[in-house]
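Derivation of every value follows stated rules applied to the coordinates shown; laboratory data play no part. What you see is a predicted model, and the numbers here were worked out from it, not measured in a lab. Cβ atoms are built from the backbone, for glycine too; each structure is taken alone.
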Structure I
Amino acid sequence: MIPVSSRASTIEYAIRDVVVPATKLESEGHSIIKLNIGDPIAYPGLPTPRHMVEAYSAALLDGNNGYSPSYGMPDLREAIAADESSKGWPCSSDDVYVCHGVTEALQIIFAATLEEGNKVLAPGPHYPPYMAYPQMYGATTIEYALKSDDGWAIDLDDIESKMDDDVRLLVLINPNNPTGNVAGADEIQKLLNITKKWPNCMIVADEIYDALDFSGKQVSVASLSEDVPVFSLNGVSKVYYAPGWRIGYLAIHDPSGVLLNVRDGIERLLRSRLCASTPAQLGYLAGLNGNRDWMNEHMSKVQSRRQLCLDRISKIDGLEVEAPGGAFYMFVRLTDEMWSKNDKEFVLQLLHQEHVLVVHGSGFSPEKGAGHIRIVYLADEKTLNTAFDRIDSFLQRNRTAKK
């Protein structure tokens, strides 16, 4: 048997891993309520805006589907720079690099900045690639704590205690996936104050959910940084409701001019993988340049579904949740002793007994996510109510069975 590489064999992606048993059940004729994946257009009433789809389609029909520049199409880079500048920092088109989604942007950043023995500080719980990818470059990911009993706020003392000369990247996901917490200006400023004590450390600001903010606190990290280098990450997937297009970007804020060599490395890596999808870039461009009033209707639906979930969870014995300030996830605590130490088994049993699919919290952090489940709350109200009816029945039945 030819061996697999250790870097591949150890990677886990809980969000999609749980789909494997769900697919088997579907093949046997069962219908599954899927609340596991953060794909907004998988749910009714939240389509990709028509003018963006038409721009993508027109690009194909007009033959605009050849290779484009490795760093992104110039018009798109200009539009992204203008959008980032509107958030409070002087972003130019030369600071913007278009990628195959934020996931590729992360791989590019890790490849350009990490060496053997380096560390990445990322929130726990966190989006799985922050744990999976750094190891490919000889680095390790160290989790810093989010306060589960305080709206999942950042534990700044924990960050400070874990900073050292080997930390190259400090990650802030804002709003956070999977918890939905939103860090405000005060928290971010304190984070920057800690980071600037370590001159070789850069901040990765994953702001892919920035316009899905219900708290009014969300702010661009780059807009607050006067000296710390920041990689701002965003794209078309969540706020523009087009995840399958796989268009994201990294924008470099380098106020002290220390990233010249890193930028060169990023550009070399981008040239070596050719380019992002040309038609999808043109679709995103239409979204950035077009009217954004449609976002209000989408946002209203998301907020309504969020409130429904909060109301239902508050009435189910065995579940608790910190109300999320942004994104479209709820990180729900399992309070029954039977499940609080075995969240993955809860997910698998719920799937098999009630045909409802969620994600185990330990898949986002074996330590800091354990005892939780992540729910995507974008389904229509009827589907959400059915899902919570089944979750409630599952908890009651298994509680009774245990007794």
Structure II
Amino acid sequence: MTRYNWQLKDWPNFEYSLQNIEDELFLFAEKTGKVTGILHALPESTQMEAVVDIMVSEAIKTSEIEGEYLSRKDILSSIRKNLGLVTSPEYIADKKAAGIGELMIDVRNTYKEELTDEKLFAWHKMLLRGSRGIEVGAWRMHEEPMQVVSGAMGKQKVHYEAPPSFRVPEEMKRFISWFNQTGPGGIREIRKAPVRSAIAHLYFETIHPFEDGNGRIGRAIAEKALSQGIGRPVLLSISKAIEAKKNDYYDALQKAQSSNEITEWTNYFVRTILTAQTEAEELIDFTLKKTKFFDRFKDQLNERQLKVIRRMLEEGPKGFAGGMNASKYASIAKISKATATRDLQDMLKVGAIVLFGDAGGRSTKYQVNF
């Protein structure tokens, strides 16, 4: 019979060694300081754009990890609304997008506060707004086992089984106490923020206290732990780094839930956070480039051209998939291909775009010229 970490006598006394990740922890601290310095040197509007871009990325990717693909436009509207950046907010049709946007802002705004069950219930209500058939804003209570499974009906493989529901209130009381005691200044303080974040995420996911939404709330808890440790709202997307290698995440989590010796899990999670921090640096640099680009070309491009450029830049530092061509341009701007070709030629002439890949005929593609 498979034994899980919560069934062992030493639960939840996690043990780990930091010997193999000392360099990564030092680099994370160094990069965090660098990102803070870069951000503070930017104009306030550019700072806010970088913050919004990273929160949108986190909201999208934390949902995609769970197989939910939400509208970027709705998430962006929700985040901008909750930050007070719009005077007349747009109607957001997708309640899940509205909820995840609200959750992102609340995690950011309340990072200094102690964790409570009331806060977790509030996050759960935000996240699962409009959901039916499940208990929202309360611990799970069903008698059947809470299992993580994969595979078709009848051929399902059980990857993990959480503690039974009757144990959840006591387990969560102990987890919340642990989280608050290990924070900055706490009686059991864990000084390395990425390490505390790693343990907090594993500990919460092991209990799996809700009927749904455990992964997303668990990653919000990991973000809260990081923010508390560095003394400001963290500026990175853990979920984006996880989603890029999702199978590695599930494999590491499954392995960690079989023992309370969690060195391997801690190593994995700290390195994932470092990847996220590096990507955040790239995104801030990209945001600065965007600002300079629009300052330079806003009076040289028409509304159609600006609309297409904005759409291209939505894809982030890695650029618009496959580059831009006349057909894509015509579809985005809702114009004829001939007009699209003229617009692209005009943009090429003023230096707003450059040729990308093999040029000539139908294969001519363009990318933004930074």
Structure III
Amino acid sequence: MTELPPIDFAPPDVGEAEAAAVVEVLRSGWLTHGPRTREFEERFADWVGAPHAVAVSSGTAALHLALVCAGVGPGDEVVTSPLTFAAAGEVIFQCGAKPVFAEVDPRTGNLTPATAAAAITPRTTALLPVHLGGYPLELAELAALCRERGAALIDDAAHAVEARSGGRRVGTLGDATAYSFYATKNLTTGEGGMLVTSREDWAATARLLRLHGMDRDAWNRYAADGVPGYDITALGYKYNTTDLAAALGLVQLDKLDVNRHRRLELAAAYDEALDGLPGIVLPPRPAADSGDEHAWHLYAVRVVEGECPLTRDELAAGLRRLNVAAAVHFHPLHLMSYYRRTLGTGPGDFPIAERLGRELLSLPFSPVYDAATVREAARRLRLVLDEAHGLP
């Protein structure tokens, strides 16, 4: 059989505009945190509709700073999802606090107000849920729960830059929202992130702590109107971003709306091409009258155990043989070795998250693709299933 052309998982949509923006920064002589970063922060805050945006080196840095701003420390507990990336748990541990996992919704994979409430204790100082794959959380309800229980709401919007919850953009409903601009994200700066908050005190603290606790960054010292010298007023981190990354981000921000429409088209093409396959459950959609909007960072199908002739991992292996790069997002954190040793968690603790962790498979998805590309990926998926069924 002739080898089929590869279909990569999530190639970034970067082109000549991004290249020109980066070259302009290179020629400016100022590469690190400076005027482009400030412009990116201002425009991102305006796009979200939030008062403050603080650019940082990663989504992980944004999550960590948000927890620090919330005063999370030793002896505290932070409720989060077991079905998420390592960063969510790590930043809680890094604050000296304890991650407390809550079960997820079987349809969306998100924490719900009910599951979060069941995990809150008198030691809970923050709730850190994730918009899994870009499907929006019930943020108004979670915010109300946090006010009632005296906890901060910090939502992980690494997958959800374009998402809306109840008609409002995520980033406008909690105490703070953390975004990731990693290479595969809907808005990419290669590496990078943003902390968005309505709290002026949190924004000021995050700006201070992202660069070693210095009261003046380099641009404030060396620009034409800068003031030399600085003081260290707090113990901070090396979490600042660069003008090179911000230049990429500014161009990417201008493309978000166009690329969102492309993602919607690709999701619809997948839906049509995969409809009716036994054991394959398509991604959920928000109700039309909910005001919720899916960001479509991932197009993840469920390969249902006992209904599909292949397991999720067997289907992924079959796709790889046909040059289709599928991915797994995510293996539940409470089953990872470190968490089992540290927290005493294990199989059976969160059965829904564990099942989704075994069944979810993310298919190739990127605005650089057209509908024909995802239909071809779907065709190859059908070939793998036909082979499993013994069909020619």
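For the reader, a short list of remarks on this structure follows.
- In terms of distance in nm of label points 7 Å out along Cα→Cβ at positions 117 and 253, the structure with the greatest value among I, II, III is III.
- A value of 40, 22, 14 for semi-axes √(5λ) of the Cα gyration tensor in Å, for residues 245-340 alone, calculated from one of I, II, III, originates in structure I.
- Origin of the derived value 0.96 (Rg/Rh (Cα atoms, Kirkwood Rh); candidates I, II, III): I
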